[in-house]
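Asker: Structures are listed in the sections that come next.
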Structure P
């Protein structure tokens with residue numbers, strides 16, 4: 001996993017707040033849903049290191065599924081398989097483009113400026 005991509009993901013998902021909880025119940029730095037965490041055999045999603053490991057595991061699964069396509073993989077991380085699958089069939093962009101662009105902006109910002117957010 002490219003560290004800068006993970007930084008962009010965490011920035012977008014939780015703004016680096018390990019205690020973050022979404023309105024739908026996603027937890028921690030990478031905002032993993034508890035059901036997803038259980039399916040991926042993750043540990044305690046409230047523990048920052050466990051949460052990061054789990055988020056990486058989830059994103060790696062999407063990257064494998066979408067054959068390394070970062071755009072579709074990030075879309076899937078955010079919304080599940082339906083949205084990127086529809087986009088791929090239509091050879092277009094997924095509806096959650098703003099989310100994907102936010103992660104990629106965070107990645108780029110980290111690559112260009114390091115930890116000076």
Structure Q
């Protein structure tokens with residue numbers, strides 16, 4: 001991809017929560033865009049870190065011992081193997097950077113939160 005990507009346009013095309021869409025791929029990594037609202041299930045990714053960057057709204061990452069809340073322009077990296085869940089009281093828009101093979105629900109059971117893998121927007 002060597003074209004400019006309009007993130008606002010891409011986010012406007014997303015109509016569901018908790019279903020990341022691939023906006024770009026590079027070096028075995030995906031840049032995924034997701035709209036979130038509510039609480040995501042507890043899970044972990046044994047072999048991959050995840051980076052969350054807030055584009056719009058307020059987003060939190062909950063760990064068993066603390067909660068980290070981030071807003072637009074802020075990011076957090078969840079280390080591999082660390083149990084966590086994500087949440088937003090109001091709708092938020094988040095960019096996720098992670099290896100292309102990562103399933104969004106990690107080791108949690110398949111549920112309505114499990115996004116189809118590799119959907120490009």
Structure R
């Protein structure tokens with residue numbers, strides 16, 4: 001189990017995949033990739049006449065971490081980079097739950113905290 005955690009980053013049609021030996025390294029790689037994309041994250045408001053999409057409602061890039069385990073990973077979590085440059089962390093895949101940031105905490109630190117708590121609670 002040399003590389004137990006899979007990191008997938010989607011930005012438009014581009015998909016980057018990498019493997020990491022621990023969840024902290026996967027989060028660090030995720031932070032590095034999405035920080036580089038933050039400069040191009042700004043999106044204008046989309047007006048379809050029937051419905052408008054504000055930049056905060058547009059996902060520019062998504063980074064997902066899963067593992068360990070190939071078929072039934074115990075961790076599924078990630079970070080969304082939104083069109084206004086904001087970042088939101090979540091856990092889960094189908095039923096996502098937003099990870100709330102503590103005072104002075106980044107979305108990546110909140111995700112690391114949440115994943116360390118879920119790993120320690122696992123049997």
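Each value in this text was obtained by applying a stated rule to the coordinates, not by laboratory testing. What you see is a predicted model, and the numbers here were worked out from it, not measured in a lab.
Asker: Determine which structure produced the value 20 for relative contact order in percent (Cα under 8 Å, 6 or more apart), calculated from the coordinates; the candidates are P, Q, R. Walk me through the numbers on the way to the answer.
Answerer: Numbers: P: 26; Q: 33; R: 20.
Computing relative contact order in percent (Cα under 8 Å, 6 or more apart) on every structure in P, Q, R gives 20 only for R.
Asker: Given a value of -1000 for helix-only ellipticity at 222 nm (-39500 (n - 2.57) for each DSSP H run of 4 or more, over all residues; to 500), point me to the structure among P, Q, R it was derived from.
Answerer: Values: P: -19000; Q: -1000; R: -8000.
Source structure for this number: Q.
Asker: Can you tell which of P, Q, R yields 10.3 when Kirkwood radius over Cα pairs in Å, for residues 49-88 alone is derived from it? The partial results should precede the final answer.
Answerer: Working: P: 10.0; Q: 10.3; R: 11.8.
This value belongs to structure Q.
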